[in-house]
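Below you'll find a set of structures to go through.
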Structure 1
């Protein structure tokens, strides 16, 4: 897949709505699922985007780094007109800190609730209070969770009034694809309003799964609720995926230029206005 640029025909997107930046000195969480031995600085990502005609980007906080956010905040400070980001925070982060982060280009808080031994309860404190504080600060939740957990989590998050952006197609199950209970819950949440979903990390699943999910989301959710993201630098898949390949996959999943342009407008509206 790496280096496959031929499939990326048509207009390039303008916004990369999901990527990670770090270097070898960035602290890792004790339970990090990978330990990259290379640098992918914000300048590396911007260079990748520039080579392919993209201009704006959203840094997604990576579970690898836990609640260490300094590298993200530094990137946002260096490129305030081009970048936004999410961070990982403990649920006791106070309102003043949230407002300060929002002023510094942070648009949301990422909840990496996939593969947890016990699922947090968004309706119980301290998460209930935290979610209300996020909503008050104008920040959204970026949710990475197992597909089977979406029917429980999405209604609970909706009760708080916080906006939600769901990562990676909702992490569909291989055996359910575009028709599992998680996808149904995701579409219900989108229909209620206040929820978006990222067409991202398609290389982490079977192409048929990503394709079927993209088709259903385009038809039933619409481009006004979809965000594209590369998931650069493709942690654990570096040898088989590069930026050109990620773009080529996006063009295969969403082949219509007008649809991709509409998805760009959604990202610009959500993150940059």
Structure 2
């Protein structure tokens, strides 16, 4: 059994006929509609299946894909907000650059000290990750600068007093998050029988929670993080970083959908660069 295994037994998976399997190549546990599938679908356990075989009904540019994503979540009761600057040190003193959409809301919103600009919300956040520089041009899928499309929901547990945090109650949690991701894929014409949801608990910055990697035709196109735990020496759960964790009063939907990868999936080009920098490649 993987860490936090019970956290992944979602009603949505059961209702949609998913099966939980263990990948014989890497040992990861994953959920699939394809009962004949053997591996988790992520390289090196499987090869890319979308090169010259686009995964969506239509080809999209970056601008078009961004609008499709944001409009989809607006249609599903999310408020679209403007992206934050890429210089996260304008509101944080612990980092220089914005590396993920959740950086927009740390630490004040995630701690419950201040309310989010909307709840739930959707955003396409420009990000810079310097640690990816050595992979640029080698893997065909890495970039240092990218946009993380996301939807977020900020929740507190039912037994928490209403005046303790800047937001109160549950907006939505794991089942709705997976359902929204699944629905977007279906709307774009993806063959959802080929989509796998890999269990991969997340840890970072003293917080943790169950997380799901969304794999389609060999490409990781989204990560769905359910931030609900904090580091605690007496905590019940020991996770992959060797630390122990316990549940928090707040729990947050923290998702990331790579705009460039979704655009690439729609075009099926040899590398991501042809899909997102066509003018540069043509030059």
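Since every read-out is calculated from the coordinates, none of them should be taken as a lab result. Predicted model only: the values in this text are computed from it and were never measured. Cβ atoms are built from the backbone, for glycine too; each structure is taken alone.
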*From 1, 2, which structure was mean count of other Cβ atoms within 10 Å over residues 82-89 = 22.9 calculated on?*
1
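Kindly point out which one of 1, 2 the value -5000 was derived from, the read-out being helix-only ellipticity at 222 nm (-39500 (n - 2.57) for each DSSP H run of 4 or more, over all residues; to 500).
Numbers: 1: -11500; 2: -5000.
Only structure 2 yields this read-out.
Where does the value 50, 41, 35 come from, among 1, 2, when Cα extents along the principal axes in Å is the thing being computed?
Working: 1: 50, 41, 35; 2: 56, 44, 37.
Matching structure: 1.
Quick one: mean count of other Cβ atoms within 10 Å over residues 34-41 came out at 17.1 when computed from one of 1, 2, so which one is it?
On the way: 1: 13.0; 2: 17.1.
Going through each structure in turn, the value belongs to 2.
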